[in-house]
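Alright, structures below, take your time with them.
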Structure I
Amino acid sequence: MRQWLRRSRLLRAVRFLPYSIPYGFWRLLVPVKADRVLFLSDSHRDFTGNMAPLRDALLKVDSSLETIGIFKPSLASRRSLRDVLRLPYLIATSRVIVLDDFYPLIYRFRIRPGARLVQLWHAAGAFKRDGHSRAGLPGGPTPGSEIHRNYTDAVVSSQDIRPDYAEAFGIDLDRVHAWGMPRTDVFFDADAVATTRARVRRELGVREGERFVVYAPTFRGNGQRSAEAAPAADWTGIAETLGDGWRIGVRQHPFVAAKGVPEGTIDASVVPDMNELLMATDVLITDYSSAIFEFSLLERPILFFVPDLADYTAARSFYRPFDHYSVGPVVASDADLAAAIRNAAVDAARLAAFREEFCSALDGHSSERIARELLGVAS
């Protein structure tokens, strides 16, 4: 049924009639409320990630704003009847509507004059291809798909990646803005980073002086509904080889159902906020995850464990060749991981160039800048 929905405009239109008909009604009868900001997500339960700091910044600029959040934890979760009934009205009457991920419901709507639909994508940088950039690839959009195309604004982390997001969302380049990412502001507060690092390590049982290594891969598959875990490594054996003074944490992508962690390692998924986990981490091991962009702000070593690089490249592809992203050693076999971890170091020049390309708009003031831009308030 899902494949039929993806291929048929008519079926998609019928599916969203309970929203589009009342939306059209409210659009005609009720004006946009200048003080209403609506946050929407089908990927989390509350104000998290980029949304919480942006909401706080908006209220700091204008304390009279009405900020409303309507969330559900996943695309597969059912929406409450209350939300079904109020969503069309709120979308029709909000001055600013903020998304942070794929949101199928909204793409059927024509955004009203004077209103803004803002995609504050949850991932920094431009790594694996998304949206219309995946046309022709497995799981990519069908020809003529309307997804993403009605954004009035998309916010990204650097000037250099604006064309990549314009392609991904199928929108004009002038609708893509290098205003930064709200959830990265905290990385520029040294005291907050130090305090969070100490607290999280204490909660996880990582002792002072121990080097904490975190494996945090992205998912495999085409999206939230089809996600599978990354290839496994012998983390128990790697932890034994590293010995005293090292601890390994494993955190699968949130789209992947938890199945426990290998013996001798730490379940890093108990830390719900990825930012906080990164602050506690000494060496990050990942694959094709956008966590590399946030972690680069900490100037700590990154390793890439990519035993399936050829298959992943063929199925998903990247905006640039993979070696453009690898600011640390690339490891294809878990037999080589322990040595790579021991020798992990930062190439300062390469990291600086990487940050300039992908993170140039991240400066600790993204939240305030985006809030002022959306409200039309001079800085």
Structure II
Amino acid sequence: MGELYLDDLRDKTHRGLTGRALAGASAGGLPYGYVVTSVGQRAIDEAQAAVVRRIFSEFLEGHSPRTIAARLNHDRIPSPRESTWAMTAIRGDVRRGLGILANPIYAGQQIWNRSRWVKHPDSGRRVRQERPQGEWVITEHPELAVIDLGTWNAAQARMGALGKASGVPGPGRPPRHLLSGLLRCGGCGGPMVVVDKYNYACSTAKDRGTCDNPVRLRRSVAEERLLAGIREEILTEEAFRRFELAAASALKSSAPSLDVAHRRVADAQRVRDNVMRAIREGIITPSTKAELVAAERAAQDAEVALRHAQQFQPSQVLPRAREAWRRIATSLADSARDVPAARAAIRELLGQNARVINKNGDLFAEIAVPSDALTNMVAGAGFEPATFGL
């Protein structure tokens, strides 16, 4: 019944938004360059519109979205999220109509209902699905045009030419290289990605121009040495034995007390019973309802904590850690053939805290201990930060 209710609610909401879109009103979302004047109505924000016109003008002059982002950041012009500009915010995605250069609203055309979000039956995650073009709701709004139609068409033509020349399928592509995004810049902390055929470098410096870290890290060398360091310093029997000793000690000290959990339940139930007794005796004040709600919530939380304490089984943690250790070792051994699995293993093992630092001209990947070191296999290094020479 709950699913039927949600399905019906979703259909009604979509029908209502469709009506708003057909009437020319906004059906959700406020693009950069506009302000809300009333419910569903927008007007041009002249200050932001000037930035939009500058982006289109520089793009048609031959500048790349990456260069335009760097120039905007150099001039300290706030991005749509009041931070720094990224190349992807300017280039966008033509297929989805997102980004400054890809959103037709700047030419006075609103397109709604391009896609929908559905829940994946296996993972439970929301997945975006494209709708047929026949279901799109397209309305014309010449009063919202920031650029003329000729400028828009010229920009789309150049976008198409650049896409074919570079062979780039657009944003949202999963990483193809082993350490993309897992390494962090030692200067700004931003992710390091593959910037050319051979090297990793800071993506913030590449796409935003707000980081001046010039480090280029040879991809083949970084991947080979980091994997070797993981195998030699973390995925060893000696390291796992140190992990077992440290984990056993941590589990022993963090084990919940059943006596404390039982007392908490008894105290919470006593408070709830006192409130109920007062209500039955006619003692009702403006705060009685709030007190009863709080007492009920406290009793429920105490009972949940008691169940968790009763189910706490530290003897099962270490065998499971051993299984995870073996699985990670197997994934890394096959890193050349299954990059996604190897990336997931490295992320599980090291998190995303591998900062590439420069020590007197030598590069090192310094791994910080994650906050959840007990459940993270990097604890096998003895709960000490690891440093791998690159």
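Taken together, the values in this text are just the output of simple stated rules run on the coordinates, not laboratory data. Note that the structure is a prediction, hence the values are computed from the model and not measured. Cβ atoms are built from the backbone, for glycine too; each structure is taken alone.
As an exercise: helix-only ellipticity at 222 nm (-39500 (n - 2.57) for each DSSP H run of 4 or more, over all residues; to 500), calculated from one structure in I, II, equals -15500. Which structure is it? Among I, II, the structure yielding -15500 for helix-only ellipticity at 222 nm (-39500 (n - 2.57) for each DSSP H run of 4 or more, over all residues; to 500) is II.
Thinking only about FRET efficiency 1/(1 + (r/R0)^6) of positions 248 and 264 (r between Cβ atoms, R0 = 30 Å, to 0.05), which of I, II has the largest value?
On the way: I: 1.00; II: 0.70.
Greatest value across I, II: structure I.
Taking semi-axes √(5λ) of the Cα gyration tensor in Å from the coordinates of each of I, II, which one would give 46, 39, 20? The value was obtained from structure II.
For the set I, II, ranking by relative contact order in percent (Cα under 8 Å, 6 or more apart) places I highest.
Ranked by distance in nm of label points 7 Å out along Cα→Cβ at positions 176 and 208, structures I, II are led by I, which has the greatest value.
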